[in-house]
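K.L.:
Structures follow.
Here, each number is a calculation from the coordinates, and none is a lab measurement. Bear in mind the structure is a predicted one, so any value in this text is a computation, not a measurement. Cβ atoms are built from the backbone, for glycine too; each structure is taken alone.
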Structure 1
Amino acid sequence: MAILAILLFLSIFLLILYGYPVAFTLGGISMLYAICFLEPGSFIALSPRIVGVVSNYVLLAVPLFIYMGIMLEKSGLAESLLETMAMLFGKVRGGLAISVVIVGALLAASTGIVGATVITMGLISLPTMLKRGYRTELATGTIAASGTLGQIIPPSVVLVLLGSVLNVSVGQLFAAALIPGLLLVVVYIAYIAVTAWLRPDYAPSMPQEELDAFWAKGATGKIIKAFVLPMLLIVAVLGSIFGGIASPTEAAAVGAMGASLLTVSQGKFNLGVLKSVMRETTHLTSMVFIILLGATVFSFVFREMGGDTYLVNLIEEANLSPMAFLALVMLVVFVAGFFIDFIEIVFIIVPVVAPIFVRMDIDLIWIGVLLGLNLQTSFLSPPFGFSLFYLKGVAPPGVTTQHLYRGILPFVLIQIIFLGTVILFPEVVYFLID
């Protein structure tokens with residue numbers, strides 16, 4: 001029976017790679033195996049499990065954070081932030097690229113949606129960076145890498161889903177991921193600064209006349225308008241979670257309302273925008289939850305067939321140490337990220353390995369942060385990195401796929417080294433956790 005559970009896993013994985021819809025493959029194939037190989041009495045426990053997933057209060061944060069991110073995309077926040085930040089760092093070599101990284105971090109803390117961030121920054125900053133004489137590889141790599149910060153910097157939809165699957169506190173997962181996420185931003189900036197110092201032609205500074213024009217025309221008001229409102233929103237959402245004032249779901253509701261008010265303050269809010277945001281939110285939320293329901297059926301059938309017990313015994317018989325097993329899982333997740341989306345990885349691979357981590361007495365909060373960093377890396381990795389596809393879709397005609405691949409490789413290397421550092425020094429994860 002346990003061998004059938006492994007065959008179920010492989011069947012689903014292969015069919016998804018072949019192109020079948022994830023949600024229906026997960027649920028449909030699992031039910032087919034269940035009907036053929038499980039006792040009829042086993043199905044009694046399936047319905048309560050599905051109801052439990054649908055009524056999970058924590059998962060209510062998913063549509064709220066998605067709404068918040070899409071609404072902020074419509075508000076013009078990214079454009080205002082990028083323009084202002086570029087002028088603030090204008091005198092520094094590589095200042096425009098550094099501003100892209102900082103704005104990527106701010107948008108990650110405001111939206112948490114990778115595709116929207118990469119596309120927005122690609123449309124706004126890539127033409128400007130190329131016009132200013134930036135090396136194409138450095139410009140594209142910086143934008144693609146910065147756009148994926150929403151995977152690890154809270155409030156992140158990925159972390160919400162990981163918290164649900166790993167059955168750990170989403171608030172604690174947010175707190176654990178914040179310091180690693182901010183340190184990654186610092187490492188990105190350090191790389192850009194060193195590159196600009198070694199190769200000044202790769203990242204020139206802004207022309208002095210443009211900087212003078214900016215400071216001569218109400219610069220202080222522009223800075224306040226660009227930073228104060230987004231920072232208030234970030235503090236309201238994350239501060240309420242870390243301060244114990246609100247649960248992640250309640251904070252997500254605050255964020256959704258705050259994003260709407262911010263869009264109103266920018267003069268971009270109207271009925272058409274509201275309809276568009278609600279439509280996109282419904283679409284993305286439906287996709288996440290239908291996959292979640294299929295994953296619930298898969299997890300149930302896999303465990304009823306003894307798949308989790310079989311894997312635990314297999315690992316024990318192989319005498320794999322906890323660190324060796326962790327390395328194996330990280331490698332599998334990294335490679336899987338080349339081919340399938342993070343949602344499928346969270347709902348297919350993570351439920352299978354989580355019981356083994358528990359058996360090995362490995363802290364699941366730490367595992368959640370490592371998985372978030374790993375999934376972020378897979379978003380960048382050629383040839384199938386989703387961020388690269390997003391950016392290629394909005395890049396000017398002169399920007400080739402080869403430019404994207406060459407530009408992102410240093411950032412992928414940074415990510416891998418950083419992931420290894422967090423594995424070796426787990427204290428970074430627990431800095432904000434009581």
Structure 2
Amino acid sequence: MASTKTRALDLSISARLTLVIVLAALVTALATGLIAYIKFADELETAAKKNLLALRDGRRSALQVYLGSIRQDLQILSKSHVTREALASFYTAWHSAGADRGEPNPGAFLHEQYVIRNPFPDKRADEFQDAVDGSDYSELHRKFHPWFRAFFLERGYEDIYLFSTEGDLIYSVAKRPDFATNFLDGPWKDTDLAQAFRAVDGVQKNDFQVFHDFEAYAPDNGAPASFIATPVFTSSGAYIGVIALRMPVARINALMNIATGFGSTSEAFIVGQDLLMRSDSRFSNSSTVLRTSVASEAVAKALKGETGVESGLDYRGISVLSAYGPMEFMGTRWAILAEIDESEITEALDRTAKFMILGATFVTLVVIVLGLAVGRGISVPLVAMTRATRRLAGGDLETVIENEGRRDEIGDIARALVVFKENLVERRRADAEVIRQRERL
């Protein structure tokens with residue numbers, strides 16, 4: 001321990017000054033950098049949380065508005081004179097369809113004409129307007145189909161359905177295998193669309209609507225489908241059937257996938273009670289609706305009605321920061337999530353840390369140079385004066401005293417040495433005079 005202190009004391013003033021300055025600069029740079037890093041990390045996480053909350057709330061509000069517009073569309077359609085006329089006319093024409101050809105089952109006849117013999121591919125079956133079979137039904141179809149199809153295309157619905165009071169699907173835009181079948185005792189009586197029909201069938205309320213969440217729909221090869229339905233009445237209030245809409249998946253996806261300005265890895269999506277997605281992930285090349293499970297803690301909390309922001313693993317197994325919350329629509333609760341990869345946040349922190357390290361290194365190098373300069377500026381004249389003092393003490397009165405003109409402590413020492421030198425010279429002269437006087441005696 002004593003030897004360590006001795007070595008430290010043996011260092012030159014220049015070295016000690018430089019060491020003190022460099023250590024002070026390093027401590028200052030490290031402390032400042034660490035405080036700045038911690039503060040920046042906190043601010044970055046806070047900003048990320050605010051952005052995610054804004055994304056979550058923005059998508060939830062937009063979705064609520066859009067789903068509200070779907071309810072309005074259904075209400076407008078149910079009260080439209082076109083819908084009322086079409087239902088009443090199709091109902092009458094339905095029962096006579098195929099009779100002139102000896103076909104006892106009008107549903108089977110129309111299914112053959114508009115589904116099996118439809119000349120358009122499945123995805124374009126709605127383009128078929130007239131079976132040209134001479135039936136009253138086809139004449140009415142040619143009249144009403146362009147109107148419903150225009151609404152179907154403009155609003156992006158997957159399909160529009162008209163049911164008779166007996167449960168027959170007497171009209172649909174898309175003409176899938178469910179068209180012209182009975183939803184009370186036919187092949188699709190157990191589907192969500194059949195349940196939606198039964199839920200509103202005969203309900204004597206103009207504004208009554210029922211919603212069924214997304215499920216795989218067998219008549220469309222198991223594709224995700226969600227339905228909203230309402231009864232239809234004549235202007236005098238007589239119940240004449242049901243109109244239903246198949247929810248527009250593409251429009252919901254487009255609405256949820258708006259994440260511009262929130263980060264390259266951010267996204268917002270919907271999860272149902274079964275923990276399956278209700279909207280597509282923007283990072284997937286294929287649909288994730290009803291195919292991708294999101295069994296995260298954030299989803300569980302949102303489905304319980306809680307809101308918040310927390311870190312965890314997402315459905316891809318990637319660590320994310322997730323803002324979650326519930327959304328209610330006609331008795332169905334969904335979880336709305338907005339997420340961003342934590343790696344995108346830490347990447348910004350890493351860049352900041354590298355910048356701070358480079359900055360601290362540069363500052364330290366500058367301080368070292370300045371410390372050496374300052375130390376040398378102090379030690380060199382001190383060394384010179386030390387040598388001058390030693391030479392004066394040894395009797396060398398020819399010693400040159402430097403730095404006399406400086407206006408600091410070193411200059412004061414130099415001037416004191418000059419006085420000391422002058423006193424020595426004067427004393428030597430006096431001694432010499434005394435010696436000469438003794439010699440004369």
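K.L.:
Out of 1, 2, choose the structure whose coordinates give helix-only ellipticity at 222 nm (-39500 (n - 2.57) for each DSSP H run of 4 or more, over all residues; to 500) equal to -18000 when calculated.
P.N.:
Going through each structure in turn, the value belongs to 2.
K.L.:
Another question about this same structure. Hey, mean count of other Cβ atoms within 10 Å over residues 262-269 derived from one of 1, 2 reads 20.1; which structure?
P.N.:
For mean count of other Cβ atoms within 10 Å over residues 262-269, the value 20.1 is produced by structure 2.
K.L.:
Relative contact order in percent (Cα under 8 Å, 6 or more apart) computed as 28: which structure among 1, 2?
P.N.:
1
K.L.:
Starting from the value 6.2: which structure in 1, 2 was distance in nm of label points 7 Å out along Cα→Cβ at positions 30 and 222 calculated from?
P.N.:
The structure behind it is 2.
K.L.:
Give the label, chosen from 1, 2, of the structure having the highest value of percent of Cα pairs over 13 Å apart, for residues 270-333 alone.
P.N.:
Max of percent of Cα pairs over 13 Å apart, for residues 270-333 alone: 1.
K.L.:
Here is a follow-up. Between structures 1, 2, where is distance in nm of label points 7 Å out along Cα→Cβ at positions 166 and 358 highest?
P.N.:
Once distance in nm of label points 7 Å out along Cα→Cβ at positions 166 and 358 is tallied for 1, 2, the winner is 2.
K.L.:
Given a computed value of 7.7 for distance in nm of label points 7 Å out along Cα→Cβ at positions 342 and 422, which structure among 1, 2 does it belong to?
P.N.:
2
K.L.:
Ranked by Rg/Rh (Cα atoms, Kirkwood Rh), which of 1, 2 sits at the highest value?
P.N.:
2
K.L.:
Can you rank 1, 2 by FRET efficiency 1/(1 + (r/R0)^6) of positions 102 and 158 (r between Cβ atoms, R0 = 35 Å, to 0.05) and just name the one with the largest value?
P.N.:
Largest one: structure 1.
K.L.:
If we compute distance in nm of label points 7 Å out along Cα→Cβ at positions 238 and 254 for structures 1, 2, which one ends up with the highest value?
P.N.:
2
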